[in-house]
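Listed below are the structures to be examined.
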Structure I
């Protein structure tokens with residue numbers, strides 16, 4: 001029997017609705033993070049320049065080492081703001097398969113209740129159909145988890161590269177200031 005996506009979601013019951021909700025939230029955050037990190041990469045030089053200028057104004061009488069520490073601290077805080085939402089993506093990637101499995105267990109329990117009420121000979125088709133439907137939530141959980149897992153790992157790598165880029169720009173700027 002062939003079903004549409006909407007029918008599969010409906011057949012999976014409330015667990016599938018939760019998975020769909022988590023998927024919408026997670027994919028929205030993933031898209032937002034991809035865009036945000038891409039923009040941050042493009043404007044890294046400008047951001048570091050603004051941070052250095054701001055730190056110079058606030059700590060004009062400080063020695064070079066204190067200025068350097070202040071710049072690195074400010075850049076770290078800025079990068080921390082780029083990590084917002086990452087834990088949500090990781091949580092969705094982690095709990096989606098577990099929710100799918102929960103839906104499957106609930107479906108299997110319901111199938112056994114059907115057999116218990118109707119007897120195996122009368123309920124065999126219903127039982128097989130129930131098991132088939134129960135597995136829909138496991139598939140749904142895996143389908144939700146996979147893009148979130150891949151996206152989280154990709155974004156984590158992108159954030160690490162951005163951090164390295166910031167450090168490189170800061171070190172180059174500080175080295176130039178020490179030389180001049």
Structure II
């Protein structure tokens with residue numbers, strides 16, 4: 001799923017955004033995916049926190065110019081636990097203190113990521129559990145408390161194998177493939 005939250009950008013800018021990121025056409029984004037560090041980009045190029053140049057593509061530099069974005073600071077979070085990522089960028093940031101700007105991004109990126117995921121979870125809170133049997137819902141409730149398969153099996157007096165079978169059926173009905181996705185979906 002791709003979601004976009006913006007403030008202050010023109011409709012022309014938003015309409016020009018690609019639906020997906022092609023790493024070959026987005027040098028700065030590709031660098032960020034590999035390094036996961038904040039960077040600054042302006043019409044002359046991109047730099048990391050040490051002032052080392054980052055390969056920016058012509059299209060990235062042209063967007064800065066075409067949409068009068070000024071100096072852009074970008075960072076994000078890739079959260080493998082919930083299989084989600086958040087990439088954030090701010091345009092029009094001051095050019096005077098790049099290290100301070102990037103240090104601020106290091107602090108706020110995880111906070112913005114968490115807040116954004118919470119809003120998405122609120123949007124998705126209408127998970128339909130009626131497709132699950134009573135027993136499957138019972139297992140889901142126990143999983144949400146943090147119990148392992150073995151602990152669930154002991155509590156319900158069933159085998160670990162039976163618990164595993166129940167969870168495979170639950171995952172199939174909900175269109176997911178693992179416990180962490182179940183927890184993220186229902187919290």
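Derivation of every value follows stated rules applied to the coordinates shown; laboratory data play no part. Every value quoted in this text rests on a predicted model; they were computed, and no experiment measured them. Cβ atoms are built from the backbone, for glycine too; each structure is taken alone.
Check the numbers for relative contact order in percent (Cα under 8 Å, 6 or more apart) across I, II and tell me which is largest. Answer by largest value of relative contact order in percent (Cα under 8 Å, 6 or more apart): I.
Consider the structures I, II: one of them gives -0.91, -1.06 for log10 I(q)/I(0) by the Debye sum over Cα atoms at q = 0.27, 0.33 Å⁻¹, for residues 22-69 alone as calculated from the coordinates. Say which.
Only structure I yields this read-out.
To which of I, II does the computed value 8, 29, 25, 16, 14, 7, 1 (P(r) over Cα pairs in 10 Å bins from 0, in percent) belong? It must be structure II, since only it matches.
Identify the structure, out of I, II, from whose coordinates FRET efficiency 1/(1 + (r/R0)^6) of positions 46 and 102 (r between Cβ atoms, R0 = 25 Å, to 0.05) was calculated to give 0.00. Working shown, then result.
On the way: I: 0.00; II: 1.00.
Computed on structure I.
When helix-only ellipticity at 222 nm (-39500 (n - 2.57) for each DSSP H run of 4 or more, over all residues; to 500) is calculated, the result is -15000; to which of the structures I, II does this value belong? Computing helix-only ellipticity at 222 nm (-39500 (n - 2.57) for each DSSP H run of 4 or more, over all residues; to 500) on every structure in I, II gives -15000 only for II.
Please compute distance in nm of label points 7 Å out along Cα→Cβ at positions 14 and 38 for structures I, II and give me the label with the greatest value. Display every interim value, and only then the final one.
Details: I: 3.9; II: 2.6.
Largest one: structure I.
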